[in-house]
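Multiple structures are listed underneath, in structure tokens.
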Structure I
Amino acid sequence: MNKLLIRSLNEQFPIEIIYMAPHQQLTKRKIIVKRVNLDSIVSYCFLRKQLRTFRVEHILAAYPLLKSRGLYGNSH
């Protein structure tokens, strides 16, 4: 997963993550990584349309978006 986060940072391409938000709420986010810190990443979040910080330990899965779904996809 870390390789994908770094690749998103270096190539500025969107990925999708499954994230455990506070209170154990699962969310799916489409992001582009802007900065990688020791325990978090700062990313542009297409759902919120702003920069957001995600704790790496709360990212349960990360995968590239499929071309057939479009660059940014339509589901949230």
Structure II
Amino acid sequence: MEATTKVNKKGIIIIPKGIREEIGLKEGDLVMIRVEENKIVIEKVDLWEKVWKCCKGSAEEAERELDEEEEKFWQKR
């Protein structure tokens, strides 16, 4: 899908409803914005994919690794 939209004076861009629906983008979702070859690329961030890519192995190993990360976080505080 392709659409044309306008940039307001504060740099806000409205993503048309059809495009949001096509990728399942909802209010509160995170997006990654970057520049590639003079183009702006906006990509939905899938946090579950990031969590599962952070570890290798079983769900139990993933849970253990996340627990260790949480423990390190609280130790720094």
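Read-outs throughout are calculated quantities, based only on the coordinates presented, and are distinct from any laboratory measurement. The structure displayed is predicted, hence computed values, not measured ones. Cβ atoms are built from the backbone, for glycine too; each structure is taken alone.
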Going by relative contact order in percent (Cα under 8 Å, 6 or more apart), which of structures I, II comes out largest?
I
Comparing distance in nm of label points 7 Å out along Cα→Cβ at positions 6 and 30 across I, II, which is largest?
II
If helix-only ellipticity at 222 nm (-39500 (n - 2.57) for each DSSP H run of 4 or more, over all residues; to 500) is computed to be -12500, which of I, II is the source?
II
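Supply the structure label, taken from I, II, corresponding to P(r) over Cα pairs in 5 Å bins from 0, in percent with the calculated value 3, 11, 15, 17, 14, 12, 9, 10, 7, 2. Before the final figure, lay out each step's value.
On the way: I: 3, 17, 31, 29, 15, 4, 1; II: 3, 11, 15, 17, 14, 12, 9, 10, 7, 2.
Going label by label, the one that fits is II.
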